[in-house]
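Structures are listed in the sections that come next.
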Structure I
């Protein structure tokens, strides 16, 4: 799961309480004191389970330790009380299907990911898979390691809630159906296969909604409730002399460019057709045909977010001085929610070491991703990309799509949204509705047919550094506005009870 999608406002000075959030009952969780005591007593064990999970990383992009990570995750789920835990094979890495029948009237879906992003150990202050416990100024005591917040820390806090209730002898108020994948960080190319398995689909369709456990609190304790997310299309464009039939098959001396074509310039020219001269507006033929404009309600929510958050704090965090077209804050946030993008993640060709090497490279490669908005689809986007390049004579450019899925939308009156409002208010975490996460998670697999259930994210607590060095999850918070690990765990307990009772 990608946090650039979600940390935008979480760390800003958001102070708007969601309109209409209902006041919770005085004692909404039966035997709360007993459950919290169990959570406190089990905190060290829960943190150790998180550390052990981080030490079983599973990097799908590198096909590294995936089976080991899947098996370890299955063991974690069994230990937390899931009565049935099954490995689901796919065309790629395996998924997991698990159920916990509490004999309750309602069922909640849970989405997990067990893979993590790649690392460069030299950029970390501690080994990325050591899961070190350190003191982080301004935050408190944290676990530092790849996957700490994206997504293992919040997921383990959720499992900590199950452990606490089990240790307290308290029955869950809802049944659980869980699906997990090991390819989220490569845009979930095979996750739909897991959900399509008949027994998995049947179980999911009984759920009143599904969440991915998260840690949403910013430094001021505020949270966003996301009503949707953009969808990704991840792909590579490769130009080679061998495929093109022009230029060299391998690297040759650069003096030959006077008579030999360059596959690198070929790729640059192809890339240049994907956006307008402004460098950011997608120029792929038909790209905006199905893009749905923001609704009046979405614009209203964005205006509330803009008024309640610090533009300067976000600019400082991102290291930017201006937004596209020098637009004001509210307009920039509207663009963030409404505009599809075509972004170059990386561009590699030839020699980039010290000095010059005077070569004409025979191959060039770019890694890109598009962010899609309602009512675009991944299938449509891929087809239009390929047609666009072919129409301009670039059919020699190899297009390798590695993953992607459609945008996600969930109604404001869905039970999982109502439950979030109540719990966040109960914990004093001021919540703002956000029309759309700028990043992505495969919620559309649940919100679209044949599953067709609401999907979203929920979670108290704080972490940072997703996809970056020194990723962390707060265990003991030094900030009174932000929950520590036990608070995050108890937040999930409250959420389970709200899902059982909210209408």
Structure II
């Protein structure tokens, strides 16, 4: 392990004096590492980055007060290696470790190792991660907190006979979901008893291979559900919500575009949804930022809790835009031992915000990854436009990690105004040297159904088929290139 750089220039005087965290190790990469480094430095904390071989020249390494090499380019030997990260933390005398999102951020065993080493894990306690990270246990906890859940099994399904009985009670189709899964992975759908017999053992094997746990549970499948999530913030005793985000525009259960607030909720439903989220978070004594995810059955006007993400989310900037709260900074302050500074009445919803995930993928060729070197970079600007990214001209995108390059976030006084601003900002965006999902977002930004809020979790798959066919036809119209 070696030190790549040390900052020697004097730091600006911070407005905040840390209590316990003098140095925070950022155990992640890419845009979230940059985001955490900025927040930590604003609070007067020394930010140390960890980097793999592929990330030695990353923006996070350049911005951090110090950067430590922890292993080879493959994540299993660097960002997913608890021993290497803990060794780096000890080497730089870190008081805390911030896991970002992905990688080890929801690994209860890693959080417990951090705690056992006498350091602060910037997130909830390992026991809470273990409880809420297991979907079956999270469901049981939600039911104890009187939070509605999708009709399904009460826990992990132990046999095919049990699965048949549950499916017969709740009705087909049913979803078979990995208890330890996440990010839309480990899910299969059975439309009848015969398909259940086939899909159940396949789902169990996939769960074992992907998560090291074969446990699965069943839920009723809602064909045209909306995916809505509630942002919470707690200090272990007090919990508040920061309203909701709509995340229904998904491809293969991976979010593509998010907005806040949801266009599908009435004020009464919004209040009930957000109150249920805070009730559940209080039940587990939640500390830090967390997100409770729900399915919303628009035809019935009912919402169901499905899982909790015990970490900062990729889409957190839209919540920051509509509330004015810096979530990353607040989580660092809570980890530093400061009680929650905000009360529920302090959180006021204003305007509308939208986030586009700009990935290094070619949407015209089944989203094929497009690593390469950035030879030109033009970011959109102007009022209400924010870019979260780790790109710079000349940066070479490594092929080893998630393809997220940037998040474009826009905010305006109303939803129609926000979409108009998004359209304008996407026209200004230019990333040269690689293919990106920019053209896809430009088309979504002007789509009549999307602008009207008429979409659900299965909407995007069908929409993209028609969009790709249109782009492949001769004589495409203006604005079809990235």
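No lab work stands behind these numbers, since they all come straight from the coordinates. The shown structure was predicted, so the numbers you read here are calculated from the model rather than taken from an experiment. Cβ atoms are built from the backbone, for glycine too; each structure is taken alone.
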Label whose coordinates, when mean projected area of the Cα convex hull in nm², for residues 177-224 alone is calculated, return 4.7 (choices I, II): I
Starting from the value 19.0, 57: which structure in I, II was Rg and Dmax of the Cα atoms in Å, for residues 73-272 alone calculated from? II
Origin of the value 21.9, where mean count of other Cβ atoms within 10 Å over residues 329-336 was derived from one of I, II: II
For distance in nm of label points 7 Å out along Cα→Cβ at positions 337 and 353, which structure out of I, II has the highest calculated value? I
Assign the value 2.8, calculated as distance in nm of label points 7 Å out along Cα→Cβ at positions 369 and 393, to the correct structure from I, II. II
Given a value of 17.9 for mean count of other Cβ atoms within 10 Å over residues 33-40, point me to the structure among I, II it was derived from. I
The value 27 for relative contact order in percent (Cα under 8 Å, 6 or more apart) was derived from one model only; which of I, II is it? I
